[in-house]
1. Which of 1, 2 yields 2.7 for distance in nm of label points 7 Å out along Cα→Cβ at positions 111 and 183, as computed?
2. By the measure distance in nm of label points 7 Å out along Cα→Cβ at positions 159 and 231, tell me the structure among 1, 2 with the highest figure.
3. Assign the value -10000, calculated as helix-only ellipticity at 222 nm (-39500 (n - 2.57) for each DSSP H run of 4 or more, over all residues; to 500), to the correct structure from 1, 2.
4. When Cα Rg over 2.2 N^0.38 Å, for residues 95-198 alone is calculated, the result is 1.31; to which of the structures 1, 2 does this value belong?
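What follows is calculated from the coordinates using simple rules that are stated; it is not laboratory data. Nothing here was measured: the structure is a model prediction, and the numbers come from that model. Cβ atoms are built from the backbone, for glycine too; each structure is taken alone.
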Structure 1
Amino acid sequence: MSDATLPILFTSAGRRVELTRCFRVAAEKLGLTIDVHACDMDPRLSAACNDADHSFAVPRCDAPEYIDVLYEYCREHSIRILVPTIDPELMPLAQARKRFADIGTWLHVSGPDTIAIVRDKAKTAEILGRAGVPVPKTASAEVARGAPDEWSWPVFMKPSGGSASRGIGLIEDPSQIARHYPEPMIVQEFLQGDEFTINIYVDANGELVAAIPHKRLSVRAGEVEKGCTVSRPDICEIAEKLVAALPDPTGVMCFQLVDDHQRGPRVFEINARFGGGYPLADHAGGRFAESLLARVTGKPECASDDWRADVLMTRYDAAIFSG
């Protein structure tokens with residue numbers, strides 16, 4: 001491997017072929033070559049693993065040995081950047097940042113205090129609301145069931161620590177709220193309007209550098225299938241308040257909001273990682289992947305707020321063959 005080659009690892013790689021290819025293009029712009037490593041529970045069944053230069057199997061990200069397996073791989077292969085792609089692995093990685101830094105691996109993950117907020121939707125609404133970020137009315141399922149007259153029905157129910165649209169649903173009246181759930185559940189006022197994802201870049205000093213909203217025109221399995229970048233100064237102002245409310249954010253994140261017909265924009269979720277719709281922000285000129293590579297290699301960060309509105313993304317299924 002040449003000195004100009006930078007090994008980068010994408011964890012829980014799954015279908016994230018577009019993301020790894022964004023990094024390959026970004027590296028070329030910086031005069032670098034990246035050696036793409038990817039892992040998943042069964043690499044044979046992961047498109048991104050099959051498209052990578054190297055791949056390997058890992059246990060579930062909630063297994064006690066998960067971080068140790070990643071650590072040993074990073075040490076053995078001199079991985080410079082580790083990029084997580086799903087929410088459940090963020091906290092274990094955030095807590096291990098120093099351990100990995102000691103072997104020269106930079107983890108693209110915000111600090112534990114920020115992850116603790118964004119992984120708890122009730123806490124997200126509380127912290128953001130106190131900071132002046134518009135959020136939907138939110139309460140635990142128990143509180144909503146005990147005070148039904150304080151709510152306009154129907155309401156939206158979801159796991160407080162859920163991700164990837166798991167366990168969400170519309171509750172028509174309080175009688176549908178069970179007395180016990182296997183995990184903490186919250187209810188939020190039912191929002192109706194256009195839904196947006198905002199990809200943001202926070203530099204090494206914790207400052208918001210860029211916010212790129214796109215309208216979600218079509219969604220499949222919780223991920224944008226068709227989207228279009230839009231110029232919305234009001235949404236970018238929300239992004240500034242959101243970043244200021246978080247204690248230790250860094251790198252690429254995204255958040256979702258609904259522009260409710262009556263209430264206006266309301267933020268309902270933050271993902272402290274690359275979102276599935278990041279390639280749209282990248283194509284529009286955001287340069288987030290390029291900026292992360294620059295940060296790690298000692299070059300000036302180059303994430304740009306000079307991006308193009310009205311860039312349309314439409315996705316299709318493609319096959320990657322192996323064997």
Structure 2
Amino acid sequence: MQPVIVFLGLIVAVAAYPTEDQVLVKLDDGPRYQYMSGPEGPELVDLWLKTSDVQQAARYNPDQNNHYHLFTRNNRQTSQPIPLGNAAVLRNSNYNANRKTVVLIHGWRNNPSSDFNVHLIAAYLTAEDVNVIMVDWSVGAGMDYVVALNNVIRSADHVSRYINWLLAASGGNIARYHVIGHSLGAHQAGIVGRQLGGRLPYITGLDPAMPGWLTHPQAISSNVAIYTEIMHTDAGTYGITNPAGHVDFYPNGGRGMPGCGDRNCDHHRCIFYMAESLTRGGFTGRRCDNLNAALGGNCAGASLRMGGPTAKTGNSGMFHLITNAQSPFSRG
């Protein structure tokens with residue numbers, strides 16, 4: 001039985017009948033305790049789902065706790081909250097269905113003021129005249145890691161319903177959507193894409209989280225969108241190593257980013273690479289024959305730009321590039 005099915009099925013039962021703390025599900029085949037990147041640095045997390053975790057998760061209701069904030073060039077600094085189903089608020093907002101819509105999904109223990117949101121909102125609005133929808137699922141993301149991991153699926157269901165509503169209410173076109181997620185948010189972006197039938201034209205996964213996702217049936221993959229791009233900056237610790245998109249970029253071999261002194265910095269450096277790729281471009285990778293070549297930098301194939309606002313539909317493979325230690329990070 002898949003872990004998420006067990007988890008969701010037990011929420012009501014465990015919340016209604018308190019029991020002593022028992023292990024319900026063991027995620028992945030690796031160690032029970034692994035490190036994950038938190039806001040203050042590495043945190044040792046428990047990947048075994050317990051009854052106390054299910055009770056904690058019962059306090060998260062995406063219908064009540066997920067919030068959606070619109071930013072445009074007319075309101076760069078102050079968001080316009082647009083609740084799901086409120087057509088009047090949508091009509092009176094700066095949302096324009098003729099523009100591209102960018103959906104941002106943050107990671108574990110992040111919130112609206114985290115680097116992921118602050119830098120990517122500013123960068124995308126500088127690059128293009130777009131609607132940016134910032135997904136605030138911080139209530140679900142702020143719980144213990146194994147709980148937040150399972151909340152990813154619950155939040156993704158709400159986000160996909162929100163996008164469907166936005167399309168119907170505004171007369172928009174799904175072909176003009178770009179969804180970007182970081183860490184746990186990268187997997188959530190993939191689940192959203194899967195629930196939308198793989199019709200999204202462009203999904204970007206920034207260093208998708210590794211703990212709990214190695215064998216997870218809903219981990220991000222190439223079939224979640226018409227074009228899925230993955231950026232690996234902490235492969236093997238906080239982020240996954242194996243390719244998961246149509247195109248996977250391994251800047252600096254996917255780990256040990258120049259200018260970073262720890263893995264926490266590595267895991268978040270992809271945010272700054274993505275932001276710079278939107279405004280400046282310049283990140284040019286070379287195609288690699290295999291994963292070992294991508295990790296080792298032994299790549300001399302065709303070139304392809306990393307990131308950016310436009311899907312590179314039709315391309316595939318693994319790519320390696322070198323970055324600078326500080327901004328500007330791109331060498332191109």
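1. 1
2. Across 1, 2, distance in nm of label points 7 Å out along Cα→Cβ at positions 159 and 231 peaks for 1.
3. Computed on structure 2.
4. Considering all the candidates, the number was obtained from 1.
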